[in-house]
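The next part holds the structures, each set out as structure tokens.
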Structure 1
Amino acid sequence: MRDTFDKELNKLHVLFAEMGMMVNEAILHSVKAFSDHDNKLARKVIVQDKRINECENELEKLTLELIALYQPVTSDLRDVITVLKASSDIERIGDHAVSISRATINMKGTHRIPEIEVEIAKMGIWPAQWSKMFWMHILKMMRKKHIV
């Protein structure tokens, strides 16, 4: 039974990491779309948000199944609950990337101020870098546990 639980927990971790990478990409693309006035890229971010939302729903389903079927305790339970709670927050970050993309599309044809856009582009790099460092750390931990 423990073997099956570990496999399901690994599956949960892999899906969580995939979702995080998709959100990190959404952040990068939404800021790039805004900076470059790229409506096509902005639309791509909006379309791909559906997959992020589906991922969050799948993570929620998997965590609840793990809890119901295996009744994990201590560190395993904390691990499962952490993924459940964090996936909601990460999905919300993806929603913010969508908001940036929508703003990009809505600004089409309006007057823009290049100096401000440069500063916005710089500010957009920070969360993307933080997100990337976080996910690299998560992947490193997963490799240590031989999950990926």
Structure 2
Amino acid sequence: MENLTLSKTSLNWVYDAARWARFISILGFILLTFLVIVGIFIGPILSMLNDKMDIASSTATLSGGLIAAIYIAIAVIYFFPIFYLFQFSHGFIKAYKAENEESLNNSFRFLKKHYTFIGIMLIVVIVLYIVLFVGSMLALMF
């Protein structure tokens, strides 16, 4: 693999992909910001709505606080793949313009981290779905 090089055409294609990756990651950061804002305000909003509907305040606080924690936890989890994608795009564009092989290698390292994180996250979700499915089937049997 030491002799493997990218042609100018391949570099142009990856450059175009890196520009799209930068757009997607910036949009991801914006959406994460909205998710955190919603997470911060959903607890008090749900508590206020539950107070107006005369639901027990401990239930309202628990549900609002739990939902807020879930929103913020999701934002924290999704921050990392978006950050890695941004680092890849920024590093590759910089390496492409400067023709710097060290920056190019570093950018691909972040791309590997991005897909590793996404892959592990998918495995966790699939296992969680299987456990929930089996648990549901067992609950229906008894």
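Each reported figure results from applying straightforward, stated rules to the coordinates on display, with no laboratory input. No experiment lies behind these values; they were computed from the predicted model shown. Cβ atoms are built from the backbone, for glycine too; each structure is taken alone.
In this comparison of 1, 2, the computed figure 9.0 for mean projected area of the Cα convex hull in nm² is attributed to 1. In this comparison of 1, 2, the computed figure 40 for relative contact order in percent (Cα under 8 Å, 6 or more apart) is attributed to 1. For mean count of other Cβ atoms within 10 Å over residues 86-93, which of 1, 2 scores largest? Largest one: structure 2.
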